[in-house]
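Chemist: The structures come next, written out as structure tokens.
Derivation of every value follows stated rules applied to the coordinates shown; laboratory data play no part. Computed from a prediction, not measured in an experiment: that's the story for all the values here. Cβ atoms are built from the backbone, for glycine too; each structure is taken alone.
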Structure P
Amino acid sequence: MSKKRKYVFVVGGVLSGVGKGVTTASIGAIMKSKGLIPTAIKVDPYINVDAGTMNPTEHGEVFVTDDGDETDQDMGNYERFLDVSLTSTNYMTTGRVYQTVIENERSMKYKGKCVEVVPHIPEEIIRRIKEATEINNADVTLIEVGGTIGEYQNILFLEAARMMKLKNPEDVAFVLVSYMPIPKHLGEMKTKPTQHAARTLNNTGINPDFIVARGEDDLDEKRKEKLAVFCGVKKDNVISAKDVPSVYEIPITLEAQEIGNKLLKILDMEPRKSELGSWQKLIDQIKNSENNGTVKIAVVGKYFGTGDYTLSDSYISVIEAVKHASWFSGYNPQLDWVDSEEFEKNPKKLENLKNYDGIIVPGGFGTRGVEGIISAIKYARENKIPYFGLCYGMQLASVEFVRNVLGKKDANTVEMDENSPEPVIHINPRQARNMKESRYGGTMRLGAYDAKLKEGSKVREAYGKEIISERHRHRFEFNNDYCDAIDQAGLKVVGVNPDIDLVEIVELEDHPFFVGVQFHPEFKSRPISPHPLFREFIKAAIGRNAK
């Protein structure tokens, strides 16, 4: 007998960035703590087929799944909170839905019927939701609808949710995450924007079962009563979610108000006890770290040009991975964003790097600020500052070494100079063909690939095993013609893909920690189980800090 599937739709009101993603992830963590199997789906209302071609300073980080899907950054939140690996079935966009419907029409799957926006688009949305539920064998599927209530782009996803609720009322619940502003000139929390959001949701045929009220302060009883009366929600189902120092406190905050069992009641399920001990232990670890020393990490790169409001979104998985590893070692992390172009304008500013315990160069594309990054890598190598290069950071570390240790001054990546006489980083023929044909979306080396680690290396010791699997997102590769030369000079090739013989990891000998990886280890870091390479990098940084 197949089990009864339950669905929780999470929608947003008043403004974007209100916290739908971490609320969705937190509810999933609560359900998992009750012994249920949750999964989470992100709905992006964009016409884009995936997030791969979106600018990270506008849309945020592109998160990559094991099966190579380029998704919204909230998928990373789901994986971190649920401690699972999701797939492409957990992500959908308007473009992806329409693409499938049109392909079905072209192949006569509608048997000659007129194909209409309603019902065929909502039906395809429902099919995708149920497919993800079955593939993940989920008891409870959480569906986060991107954007805010009232946006035209959301209407078809809300129509799909309404249709599911109409067919099986006891299987579907709705959570409205809304912002409660406190205008400075008034000094009191206002409920009207959330009332308006709830009424707008009503216009789609949906009534929220819960309101998660986001804001600077906790809700008082008076405002809970107002929201209950004017939004048609039980007072006990108005959940206060004030700002907290760490997003990892949110499951504890929400479950303190019994949101889990209240949701189970709406879904006609028996109440269950939560086991959030590991989350409380993490919160205690974070708070204790704040009282200990601080480990200072410089993140050197690009995507910093539009201001502080975009930095955290552009590299959110890197930020979280550094936090996880730092808390694990009992230290409070301090990340500073260092624009590499500053080193190109004034090389003397490189001396500022000596004030850091470690340096990270994250992934990126293009030519802007690259020479500044290479200068920073050289400084880290020569001054024995722990260095961790992620994807582009591995490629540029290889270029720097060939230039300044092997003496080949023309060494470069063909991304910078396609006619370089010393192409340390080149492009494989398949990727060259994609670029020539202007095919960019979903055409990189994407998803999980194996790497075989060299015995005796730092990375082999960190992982504790010979074969690893990590996620990739890149077009350019290390040129194997340079393997022997860099290896003999001290930059050891310590990780290679066993199937296609591509260099995955380089490691500098006689250095506290100097590692470059062609993949993105940050995607697999979890708050309760930090990624081994980030963990060892932070340990080395703390060692420098102690000196």
Structure Q
Amino acid sequence: MKKITICLFLVTFLVVLAGTFAIALSEKKLVLVVDPAAKGVATLNPLKIKWGTTAINVIYEGLVEKSIDEKYYPSLASSWEMGNDAMTWTFKLKKGVKFHDGSEFNADVVKWFIEEMRESPSEYMVQSIKSVTVEDPYTVTLHMEYPDPNLLFNLSSTFMTIPSKEAIEKYGDDFGIKYAVGTGPFILDEWIMDDQVILKKNPDYKWGTELSENKGPAKIDKLIIREMAEEATVFMELTSGGVDVAEGISAIFLEKTKEDKNIDVVEIPSARLYYLAMNTQKEPYTDIKVREAICLAINQEEILEHVFMNVGKVTHTYLIDQLEESKVPEEYKIRYNLDKAKEILAEAGWKDTDGDGILEKGGEKFVTNLWVENTSVFRRVAEVVQEQLRKLGIDAKITQYDSITFSDKLKKGEQELLIRLYGWANADILEWYFNSERIGYPNVAMLDDEKADELMDKAMTKAATWEERVEYFTDYHKYLLKQFPWAPIYLPPVNVAIRSNVIMPEKIETPAFLLDVDVK
């Protein structure tokens, strides 16, 4: 009898094991490597983030979603209408939407969220909204402080994705670290900071936007979003099959990636810009002539060729060239001119007195720190910039930091020169980086300029129409360029490498394409 019982137990165990094994085999998993520009996020709470990542965009959703061709579509909202005087916006909300914890998405949540946003690092996203009125459970009206032609862009951003009110209240400070509860197509399973986010599909999701053919649930069961700092590691993982999709393939490995018959490479519009920033409150960068000379000493074409293998293009302004506000007259564009840079520094009193090639003034050599993030691409850019500054007569010492330490140090305002990049498809990025109220971080140039702030305020709050907004931001942009707080460098494309086992939609709409993507 004992033998029969043991045999029955073994049979049952094997059946269960076989079933588990079959489920594991049938699970559809996608491993995605995010672009290096999107790594280093310290929280998954939209009310606390300072920059976004793909994980946030699939865990949460906003009222509006923007396509890559700059059009707006309903997301958690089903429709909207602007009042005749542009001082009210009424949003109808989708019905039947639930957060991952089962709580309901409704007008009360929207009102709560906008009020909470006023205390967030991204409070400027809602500064034009005076108040929110709940008209009924699925209708809200936004009452404006002033007309805001940019409202839909703000509502479509990562920073305006909406978390569960109940989960925020339940988990407190653990929300965004251990817990992340939204309405999106994927649910947080595990987050290993600076390494990977493991997500499982939301089986109840069925309210996808017009940007995806599939309205939900997702076709894949598990989404793993990995962060990799080194380009060589991304390339090896991609070619070996360790990852399925990789964003931001390095120019160094792009041709080799294209040669792999198991990988397809597509290009999507980029909103990123590399720049060299100077601390305008620290000597000698308080002198506008010094800043101008440094800007003119940066040879963008040389960096494009030697670092990025002529993939992408150089930039001569502070905005990506898709934006209307980037179209400034030629005299405002910052272009390489080493001879003029040397003349300007000489006029400012900097001389090579002992013939060693390094300028000095008042007995002090022009020696400076050049801070960069410790990734291979930033190191290479820094090395070329270091050599270009050496030709001008400046000895720049390169110091590397991990992304979190870098941000923390910038808040203290101890930087001299630094190389960074940003990703943002709107002219209000100028307010983010040059508003005197944001000195240290994100205003890493430490610019405190009354005229700049006046022009910024006009651009941000005084435009009644989109055309006026473009005009005001163009004026603001031109003024900033003539203050030389940054040397603009490079506009990278976004290359997406996709292994042949992945079935992609015809058009990659981030993050909507993840609803349509499948794996063989």
Structure R
Amino acid sequence: MKLLKSTVKVGAATVLSRILGFIRDIVFARYFGASGATDAFFLAFKIPNFMRRLFAEGSFSLAFVPVLSEARASGDRRALKDLVDHVAGTLAGILLVLTAVGVFAAPAVIAIFAPGWAIEGRDEFWLSASMLRITFPYILLISLTALAGGILNTFDRFLIPALTPVLLNLSLIAAAVLLSGRMEVPVRALAWGVLLAGIVQLAIQVPALMRLGLMPRPRWGWRHSGVRRILKLMIPTLIGSSVAQVNLLLDTVIATFLVAGSVSWLYYSDRLLEFPLGVFGVALSTVILPNLSRKFASQNPHGFSATLDWALRLAVIITLPAALGLAVLASPILVTLFQYGAFRMSDVDMSALSLSAYAAGLPAFIAVKVLAPGFYARQDTKTPVKIAITAMVSNMVLNLAFVASLLAIGFRGPHTGLALASSVAAYINAGLLYRMLRRQGVYQPESGWARVLPAVALGGAAMVAVLLWLIGEPAQWAEAGALSRALRLAWLIALGAAVYAVATLAGGLRLRHLEKGSS
């Protein structure tokens, strides 16, 4: 039950962040729409944001938390503080160099991630490069924030790290509303908003670290044993922990060869996918990693397996209705949130296509968040890397195959193929991770799955049937006012959730199915 409470706490903080994220994107859509200029900013933001997820939330956190948990379990406070100091100094030193290179070589970086713009010499290329020089230091600031968050999470202080994304959203909203009108290129204000957010997100961690007595005094420690262990674990997890992010970035690379607006359409649909993924997937992964690390360190294989089983069970119960709801309500959600000002109905149609494709992969994206810690907590990084490479190569092949096929048949939204390829690759990744955990004997399903799966399937089917019956045409939504749209969407979501809950209960699902293995 303690794990469930911690997950709820982190999830609640993330809900607040995601709500503000939606407000942020509503502001983006109203002020900037979907254009070449917004494409340029989204890429300039996506690159440091991608590196944040790859390094800070991905490989670094997954390598740092198990090693820090082990140091904490030893009971040697001085050794624990020494590890924190050396990790902080080494991480900061490496990232300072990386940031300097990124700022200096911004055009070359953009050329790598947006070859279509570079080849065609489009204005978006130079605009994006100029904004990348402003946003790139974010990777340094947010990685140090992740270091602080990893320390706090290890000591079961989950709330403050979970709340830091709120500051990013507030900063970007303020930049759009207060600063964009004062700049020659309005969208450039958002780049300054990203930089300010990084500074504030790092600063807010400091009081909590001081209360724990673990405020780092950075020291270079390339030869420090703990640092070397973390670096050794990080190298393979650079791929293994962030395949979904690599795949999404590949989507952007190919999208730069498609019509203007493709990058923005993928951005808005991905942002909606990020709501359940962030609220639940990231929260669950954040909570179970320290728990799994402690169970491995204390040689409790049954507890380790039970924790994984609880997390998978909770993931199935929550992600299936979330995925179905996103797919069925794609157009109403986009109309309600974004179809104002510069964001046209055609943008809604294009974004809805890719959102439905991304939604199909939501259960797999979250399953990877649950299954990968089953390896990292045991400091096994090689296995998930091999699996991740397979999934990433599959995504590359599927990207080209799906987009080429859609272009060949004249489909109006070829960018949809990019989203669909990411979803299929996520299932490949999750399936291989699950099979390997079973083969290694690390995970054994608990009793009760035969009751959970049919109940969830029944609930999902009932929810979809009701929503399809009541949803109406997208044009009807567009004709309504903002308040009317919001109230109608809220009613449909609440009704869908209620139908799902009643149907799953009728199918035999009970509260004990959420609690088993969570102690």
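Chemist: Ranked on FRET efficiency 1/(1 + (r/R0)^6) of positions 163 and 363 (r between Cβ atoms, R0 = 41 Å, to 0.05), which label among P, Q, R comes first with the largest value? Please report the intermediate quantities before stating the final value.
Modeler: On the way: P: 0.55; Q: 0.15; R: 0.95.
Checked P, Q, R; max of FRET efficiency 1/(1 + (r/R0)^6) of positions 163 and 363 (r between Cβ atoms, R0 = 41 Å, to 0.05) sits with R.
Chemist: Let me ask something additional. So mean count of other Cβ atoms within 10 Å over residues 291-298, computed for just one structure, reads 17.6; which one of P, Q, R is that? Kindly include the intermediate steps, with their values, before the conclusion.
Modeler: On the way: P: 17.6; Q: 24.1; R: 20.2.
Derived from P, not from the others.
Chemist: Let me ask something else about it. Of structures P, Q, R, which gives -9500 when helix-only ellipticity at 222 nm (-39500 (n - 2.57) for each DSSP H run of 4 or more, over all residues; to 500) is computed from the coordinates? Intermediate results must be reported in sequence, preceding the final value.
Modeler: Working: P: -11500; Q: -9500; R: -26000.
So the calculation was done on Q.
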